[in-house]
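Below: a set of structures, written as structure tokens.
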Structure P
């Protein structure tokens, strides 16, 4: 059975490129053998991540993330059973939200910055879908 999990968190330290790179390398190394796909969006003060795979593997990975000291204020936004993957092309795609057109962010938020703590999980997922449609996702493929 496939599931999708969407969560948000705050970086525990100022977010530098090296931290994001380390997370992406670690994600790819873990995700490939566990059949996990997804996407990580970030800016200087927010992570938004969606992961897909088997219920067992996604639950285990989320528990690892909750214990990861690089994250604070972790909030689960969506956990759902799915018929098919939306992020099958990426072991962990990435989007730097600081580089996204503010008018796109304004479509899903009260201000031209995205705050997943203040909007619904569905709105956050709709933003991720639009980022895919607009070709904003880069990074690690399968």
Structure Q
């Protein structure tokens, strides 16, 4: 199994922040998790809200837990998602902005971003992943 490196994670965050600046996002928080849901890197921009780290991590964690981008999670049954969020100890956030990282079709991690609207969070995650030559899977 290919591993996501700290160097890749740092570059993903840099590129996500750059995309956020380009499209005028509010301050972002970015979490990069490995395939096992463990943190590889996290950064937040100045003035990013106090709950943004948990939301960003939760978006990435939920994508990994289901094996699909968090955009697709929002389409699932709300009662089921509430039960899964409780079962995960509140670690899962089913909203766009959690994007799987793939290499050669294999999930090697996920990026979660929070700070702007979910569509912009997702766009920044995709830009970060693609900037390091990996494949982004945001969900359908």
Structure R
């Protein structure tokens, strides 16, 4: 079922700098893992942010639910998908799994396309919308 929902995944190894004094990945580091997954996802679709001076992305919201600790040297899989998009924003959902496949965390981020020159949100580029729809089965706009 997970592979049906999450077509995209990327993997990494927990580094020494990721762990805290208790020997597990610090909660703030999970957001770095989400960032890396977003970057790889956008790269896979051909949009390596920032891909132009016209479109930027800012994070409007981020949440994470921790389920199981990750440890030094563990091979981690981060699954990501765009689950919804609106006029100027889109939602990523994530599933972080430990090396044995156990669920370590679930998370969500809301990205807003942003016009830095005008200091305001801007519409998601049509090319991005088309790529999201082509890549994610069943994805629809919720304008």
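Bear in mind these aren't lab numbers, they're just calculated from the coordinates by the rules spelled out. Everything numeric in this text was worked out from a predicted model, so none of it was measured.
For P(r) over Cα pairs in 10 Å bins from 0, in percent, the calculated result is 12, 46, 37, 5, so let me know which of P, Q, R that is.
Going through each structure in turn, the value belongs to P.
Here helix-only ellipticity at 222 nm (-39500 (n - 2.57) for each DSSP H run of 4 or more, over all residues; to 500) was calculated and came to -13500; which of the structures P, Q, R was it taken from?
The read-out was computed on structure Q.
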